[in-house]
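Student: Below: a set of structures, written as structure tokens.
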Structure I
Amino acid sequence: MAVVAAWSAWQPADVAVWWMEALPAVLGLPLVWLLWRRFPWTRLAAWAMALHAVVLLVGAHYTYAETPLGFWLQDAFDFSRNHYDRIGHLAQGFFPALLAREVLSRKTPLRGGWLAFLTTCFCLAFSALYELIEWWAALALGAGADAFLATQGDPWDTQWDMFLALCGAVLAQLILAPTHNRQLATLQAARY
């Protein structure tokens, strides 16, 4: 992750945007490392954090609207815009869902439907908070926030962002819950 972070920080397209986009990874990953002894994560959660950091750091380096992968998708599928921002918001639901699910599973008695529901609620709340941060950036910076917002002229960008985070959260739980449950059981057994 240090190599990806160093590459991302080296001559980014926009330094201010880099800080706004990379901050969750730049602060989050060292914090996880420092607290690991008190709260070790499952391998699945650790991979989720790392992969989410890569998505954030790649988007931060180029800005989300100018990411080469998004242009490749635009050309390959004849999209009207660079969809890397959409990938980022799908990831904003997918990866944090595993983290929220892990914390809720380990720190509360929640299981089954309530666990899935509250995990999804957390991801939607997190996505809404991020959209509010984008709004505040737009108010504070005006046109200077365009690269951070990555709306690319879409008046429904905020709604798409939150919808994709919802889809990511549900998808992560549908696909990975059995594996996550096994890893949580193994982690629990190892701690006692």
Structure II
Amino acid sequence: MDHGLAFALGCLRNPRRVGAIAPASRALAQAVCDEALRGAPGVLIEVGAGTGAITRRLATAARALDRFVVYELDPDFAGLLRIAFPEVEVLNHCASRVDRLVIGADTPVTLVSSLPLLSMPAHEARLCIDAMLALVSRQPHSRLVQYTYASPHLRPFDGIPPGWHWRRAASVWANLPPATVWTLEQVPHSLNNGIH
């Protein structure tokens, strides 16, 4: 199925879970990929992959990684992702289950969230956020990369654990709408732990 058609059908099925008026642009996919693969990503996980606009770029760059796992709640989108990316582990689950993924205790995780957290029902968004935070907090040297379409000064969500902070990684104007890429990471020991 055509990527644009799949996106449009997904919008019709559940517009609050799509969260954008168009699939992520190549520029946004590249910015997310650059940030996700900065340093050693460990296990790479994407949640809320949709039709795979970000997944496509990550899969190309992540071929050398041991594991790339994608979570997608919509069964039609998950089916399309399995066909398009047979080398990727695609799970037809909600992101609220990401903290249940079995990973070695010392293995870092780079978690890329394509979830439209600001347009999802608040209780659903919080379940997903709590699961993502539980995962990155549990695995050493882990990070969460989240992009938003809101104001470039508005962080993706609050309620982050002590010792963590948001860093604005990129602004992407060549996207409809313009997007901001954020990274949630642990505060270096040399910095004040009060940064958020």
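Each value in this text was obtained by applying a stated rule to the coordinates, not by laboratory testing. Predicted model only: the values in this text are computed from it and were never measured. Cβ atoms are built from the backbone, for glycine too; each structure is taken alone.
Student: If relative contact order in percent (Cα under 8 Å, 6 or more apart) is calculated from each of I, II, which structure is the one that comes out at 22? Let's see the in-between values first.
Tutor: Details: I: 26; II: 22.
It must be structure II, since only it matches.
Student: Which one of I, II has Cα Rg over 2.2 N^0.38 Å, as calculated from the coordinates, equal to 1.07? Show your work: numbers first, answer last.
Tutor: Working: I: 1.07; II: 0.95.
Label of the originating structure: I.
Student: Using the calculated result -9500 for helix-only ellipticity at 222 nm (-39500 (n - 2.57) for each DSSP H run of 4 or more, over all residues; to 500), pick out the matching structure from I, II.
Tutor: Working: I: -27000; II: -9500.
Label of the source structure: II.
Student: So if we calculate distance in nm of label points 7 Å out along Cα→Cβ at positions 138 and 162 for every structure here (I, II), which label has the highest result? Don't jump to the answer; show the numbers that get you there.
Tutor: Values: I: 1.3; II: 2.2.
Looking at the calculated values, the largest one is II.
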